[in-house]
Structure 1
Amino acid sequence: MQTTQLPGQSLRHILFDLDGTLVDSVRITCAIIDAMLADRGIDHRADPAVARAMDAVGGAAMIRAVMGPHCRNAEAELAEFRARHAVAATPPDLAFPGVASALARLAGQGVGLGICSNKPQALCEKILADLGLAGHFTAIVGSRPDLPRKPAPDGARLALAQMGADPRACLYVGDSVVDVHTAEAAGTPLALVAWGYGIAAARVAAPQAVVLHRLADLVGD
């Protein structure tokens, strides 16, 4: 894994993870699962700590863990969850503090920005559009049937190609062990966000990685 000197380094491209890195998506996850359970008359609430721990895994495994004994069929529950998510309102403050302003400044400086996420493509686009952030990104790559999930490098490579970025000169910013392995497989330098859901394990996996305490640390003077 390559190390990265920040702040002060001139960056031309940055590839971001989405959930736990730019947006506090666990808030939506728990609200949707709470609603699913309430509609069945089940007096149980999703545990945000479990949702955060399973966020990078995602998919049916995340649904199974968060719903616990109330999960009847993980694939069916996941389909219902995603259908609800597609029409759920996105809280206007879902982005972590300072994210919107930092992205605007980076884009204004001509830095090419991209997203590489295991969240389904349509949901990535929805959340970023709802938050008014989509226009900052040259590439938005989420999960789709023909694309292996992270930590496979396929999504990152697709985003890099859409950005016209050299992997060795593009910083990958994430929060989890999945992101550590994705950056390594894609051949990009790595930075981790201190507020991320999986930051503790990620720092163990990549002790040499730069840790950002504000997204504004990426903004050049």
Structure 2
Amino acid sequence: MKKSAKDTAPKKTKNSVATKISPNKDIKKAKSKIISLGKQFHRRGWSLATSSNYSALISRKPFQLLITASGKHKENLGMNDFLVVNEKGSPLEKTDEKPSAETALHLMLTGKENINSVLHVHSVWGTLLSEKYGATGGFWVEGYEMLKGLSGIKSHETRIWIDIYPNSQDITSLAKKVNERTFSDKEFVPFGFLIRKHGLYAWGSNIEEAQRHVETLEFLFEVTGRSLLVQD
């Protein structure tokens, strides 16, 4: 995005006012962190090929969300492989890139207070468990020390429910279902959910917390999956 302000400024219309992008240093810092995450997650087998998408909130008022562009290999993300979108998912700068096809989920999640980063990954264990327990809509994880990696959990003597949703190309409808089920009347929302045969969506108050929640949940998924093999 090394274009001049003249080239990249959104066009004004009679009924709208162009929104200024937040200071470049904020966006540059978020991009650098996400680029690093892309490499880490790829090495761990969680973001292979062009799978996965990541976002970080730059500003709430006006709403500005930094999100990875569609179709980018996450091991090789560059500073130009991102877009900044508004609350409707529309890019705030002229670009040939397209935001992730799952932007509506990022918008729904970051629209909530204290959710400022969303990380979506595709691990083998998360995918397998999402299929095994997909028909029941989720599964319990309990008793593991690593549960304390989730913000708000202080003891291993805890159990959390992981919601699983059917895969869908209608992301707006899927986001609505997640909002209604995962965030309704629960004592503890475990900072993540699975999409069947697809992957994990996890979030946090910042990129670092979202990363910790991804790592925690993926560890718990692998332990849960391997324990089933041992039992058999």
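With relative contact order in percent (Cα under 8 Å, 6 or more apart) computed over the structures 1, 2, the top value is the one for 1, the highest of the group.
Taking volume of the Cα convex hull per residue in Å³ as the criterion, the top structure among 1, 2 is 2, with the largest value.
Of the structures 1, 2, report the one carrying the highest value of distance in nm of label points 7 Å out along Cα→Cβ at positions 44 and 124. Ranking 1, 2 on distance in nm of label points 7 Å out along Cα→Cβ at positions 44 and 124, first place is 1.
Each value in this text was obtained by applying a stated rule to the coordinates, not by laboratory testing. Being a predicted model, the structure only gives us computed values, none of them experimental. Cβ atoms are built from the backbone, for glycine too; each structure is taken alone.
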